[in-house]
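No lab work stands behind these numbers, since they all come straight from the coordinates. Given the structure is predicted, the values throughout are model-derived calculations rather than measurements. Cβ atoms are built from the backbone, for glycine too; each structure is taken alone.
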Structure P
Amino acid sequence: MKLKSIVMTAVVSVILLVGTAQAAMTLHEIGRAPFYQPPLTSVDDLKKMVQTEEMDVKRGFDLTPQADLYPAFMDQIFKADIEAVEFEKGSKFEWMFYKKKGKGAPRVVKDVTWGNEKPFPGYKFYIDNDGSRYTFAVPLGCGNIALMGVSPIPAAAVVPPVAAPVVANKSPRCNMVVSPVKAFCGEMVTVDATSSTDADGNVVKMIVAFLDSQGQVVSEKVIDGLQAEVAMPCGANTVKVVVTDDDGAKGASPGCVADVSSLSRVGFLADAGYYHQFDPGNYLFGRIGIEYKLTHDWSLLGLVGGAVHVDGSDGKSAFLIDALAEYKWSRYYVDFGVGGWITDGDDDNPAEDSQLDFVLGLGARVYGEPDAFNTSLFVEMRSAFDEFDELGEYGRFGFGVRFRF
């Protein structure tokens, strides 16, 4: 009778596929002897199982060689990195605890191997204790807690310090205004690059270069700061500015290139015209001379030429030498000054004598630009200083055309 009882117990154990606490076994089916029901469907279900079955979890650990692992297990499982995996045929477990038919006290079977061709789903996680790392598995279908193996805790990887990335210095962006853009040779112009910017620093200086029409450098100057007065060189056609930041990077842009005009103060001119004297006398005159520009509005004119007497009972041909001041506005100009009327006529005859004249003229440009070749028409009056009271008789009134080169 005693022998029969032992045989029956062994048969039931095989049917339940869980074996005895010390036997090695091959497991082919999950769920016949579950530690927990219903089957687990999420990590939260696993944590709930451990929490609700806390006392049975402790009893199960007490049946294993790792009974002292229970506190660490309970402390770490709720924050462990739990991974869902498929356990293939041949997966081995050092031990697994279960409940017979899902009821009663937990039991432990050791040295378990999964022998089914079909893998079973479950959770895998790690518990660290006293320098060792314990790998646990829990099948979804039964909730049986199983130890897969023990290994040393891997040494923490030494992460070399990461050097701060080297950020390349950004070039500054140049913006510039030059004023005036037309200036006489040697006249000071203002170059202002204070609106230049630098995304990662400060713009500290600039290089101002004047170029001719062929792009060749006429003059160049390095300036600390971003605003300065520089002399307009003769022959300049373009001004180009390059700015430098506090790290040495240079920046140029279309906004730092401007067209300029370098003007000569000296120009040549020629007049041709007609004078009428009411005495009477008629003259054709011509003059050539030089213009010296004091400013853009004021000039001095020096002219020489002659007036040929062509008709009338009075008057003589004369050599002319005039010194005039000229004021310009818009396309118009006014001339005034003194002129020499030099003849070989009778010095006692006011209509023929040599004299120092007051000259007054008014003109308007009709062709060309002020700083290039242009043509203008003018009217002019001249009279000796001592003959203003006889201006209507001996004064000479006329008109002419002036060419400026």
Structure Q
Amino acid sequence: WIIAEFKKENGKDLSKDPQALQRVKDAAEKAKIELSSAQSTDINQPFITQGDESQPLHLTLTLTRSKLEELVDDLIQKSFEPVKKALSDAKMKPSDIDDIVLVGGMTRMPKVVAEVKKFFGKEPKKGVNPDEVVALGAAIQAGVIGGDVSDVVLLDVTPLTLGLETLGGVRTALIERNTTVPTSKSQIFSTAADNQTQVEINVLQGEREMAADNKTLGRFVLDGIPPAMRGTPQIEVTFDIDSNGILHVTAKDKNTGKEQKISIQNSTNLSDEEVEKMKADAEQHAEEDKAKRELIETKNQARGVAFEIEKQIKEYGDKLEAKDKEEIETDVQKLKELAEKDDVTKEELEKAIEATFKSAQKIGEVMQKAQSETAAPDGEKSEKSDGEKAKSSEKPEAEEGEVVNE
């Protein structure tokens, strides 16, 4: 504003003169401070620059508090957006807040105090110097960490969700955003293919559903997994954030005890702009991301169903009638082909899964019959087999539903 006013009056752009620009910044800071207690102030900088004929030019302006408040109003309003978001995430209303502490010299401006009072419905606390409040908080936290302060607990939170990439490029969350730190969370995952001897852990930060749309914090590989059928190995992944905000990620094969780990510094030290941008992106693409995730999860389910039923065909296929076996194998093959298509829809996959389950009920019947004949006395075989047909018809679906990549 000062530069624009001077240019309007004298035709000179002070922003192109580094020395003059510094003097303008100093004068603006002084005027801003004075207007916290006065209604107007004079900005006077003699010999600020030279005119076209080398004559000295002086900067002399009067700035009122109302003009300053008009100039900074959009910045003040913008500062309430993170406050609203924090209240929303905490599921609280402004009226639920007990006390408000203002931080930074700018909060001495009467307009800021008035807007805070208007938003929260109460006066902010004035017992703490706004210039010293951050240093006081840091000193208290240092005392807590050092063990010298025991009656105060200062809690930090994770600004964004932390998770890892799973089958199909989906982000699986382990530590949700706004979780207080220090914190630790573990979850069991498994392999996605037969005889898979290693898994890559891609550590992600962000709110999007797909791994590619989030920020990768680090990657590492856990190898030496004994060859086994998919879904059999148990890999325990642990995310641990300590009081310094350092993220420790560990992957451990529960069968062999072998583990790999990675430590990630500054996992929570994003700038406010970065955090807000990632949250805004997540909100903007929420519906699109949800649809992508649901399609991939349905594809994973289809692959799991096909895998399980193929196993059952190998075990009980010789007890099936040729026509029934052929029908099941045809449905399984169609399901596998659909799961690999890029242009398939979720509805098409769900329909194919349902059709495969329906034809696979024949396997359930022969499985139940075989178990009944083994377990029951000869005189009860037929009665037992007939009595349990209805139950057995649902069994394959329940088993298939348990096959996930976790």
Structure R
Amino acid sequence: MAKSIPALVNKEMLKWARIHAGYDTVKEVSSKTKFPEKNLSSWENGEKIPSVRQAEKLAKFYHCSFSIFSLKERPTVTPLAKEYRRLPGVKPGKESPELRFALRDMIYRRRIAINLTEELGDTPKEFSISASLSENPEALASRIRKLLGITFEQQFKWKNNSDAWKDWRKAIESLEILVLLFNDVEQEEIRGVSLFHPVLPVIGINNHEKSAARQFTLIHEFVHLLLKNGAAEKVAFDEERSESEWNDVEKFAEQVTGAVLIPQDALRQEPLLLNRAPSYLWPIPELRRLANKYKVTPLAFATRLLMLNLMSPSSYRQWKSNWNEYLIQNPIKDKGFATPAQKTLNRNGNILTSLVIGALTSERITPVDASHYLKTNYPHVEELRLYFAFGKPLTIHSSGE
């Protein structure tokens, strides 16, 4: 039997890589990698040395380069919490391993986009639009809708939630904001996140979000970007508000988001609302029908009615209880099927995908580079190239509620 080859590793770097990946103990790593806990401890203590194959497997698990284990000193890295906005329930520096990787991956994709923009002879523009917590939420929402250019007529013509998501996303991306999807992070941890940068800021959406909820999360994160530009927010690392004070910021962003997606002017013209007292307990089918018209979730629609005093707090609590019970009995699933090319475009968005395809077409990068940047096989890159270069459509599949 061939002898295993010992890896050239620095024991301190093994420990650093584990902590940097978000694992506080070797026990956590052991439970997910099947490496015995005593082996991991002995490697980090320098009592034993992992084989090359073991070290490679560990590097893949930590989402880092194998060569990092042989560094003599720990690299200087910017804390992730200096990149993203404050997130409810997430302590800076204590993000889950899955969230840490998702953040690092989005930061990496942003760098690719900036590098390719410059490689193609362009200069990324600064995103300078701002907002203040002192603004009237309804007025700010009206300003945002005007800025994004989404009309009532356009909104009410959407056939499904996929149409709504694509148009809202396209409107946000037109302001040179990267809109990316991330995987493998529990919804209970975060639904969305924004990375604060003056040039090419990022909005990340959890891929677990249902299609009807994605546009709410998208606009919500957009509001946070505006507040950051207006000096009303800081990155998570520097944010010093109390939990109560931060909840007020979140409530403001939610109120503005609801007003963007469900404008008051349109809402007050709805026939179903004309003769409904705030105490009225809405049947779930009625509210679902209205929510579907605006392409939002029924919960978002009910919350909007509450904010406008069109639903009383007691009616809202009862309706929400009924809705949660309904979801237990009738789980909502997205319908439709997406091809690998569609999934790639949805994950990376129009900006990054078009930059990669543009660089490939002009021979600034290789097909291997393009596949690597978009994380897909080359046949799907070619399908996307035909889509962007010649307008060959990607097959569209609708999503459910």
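What the table below lists for this structure:
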| quantity | calculated |
| --- | --- |
| Identity of the structure behind 31 (criterion: percent of Cα pairs over 37 Å apart, calculated), options P, Q, R | R |
| Which of P, Q, R yields 0.95 [FRET efficiency 1/(1 + (r/R0)^6) of positions 245 and 309 (r between Cβ atoms, R0 = 41 Å, to 0.05), calculated] | R |
| Parent structure of the calculated result 22.1, given that mean count of other Cβ atoms within 10 Å over residues 93-100 is the read-out and P, Q, R the choices | P |
| Among P, Q, R, structure where distance in nm of label points 7 Å out along Cα→Cβ at positions 109 and 357 as derived comes to 1.6 | R |
| Entry that produces -15000 once helix-only ellipticity at 222 nm (-39500 (n - 2.57) for each DSSP H run of 4 or more, over all residues; to 500) is calculated, selected from P, Q, R | Q |
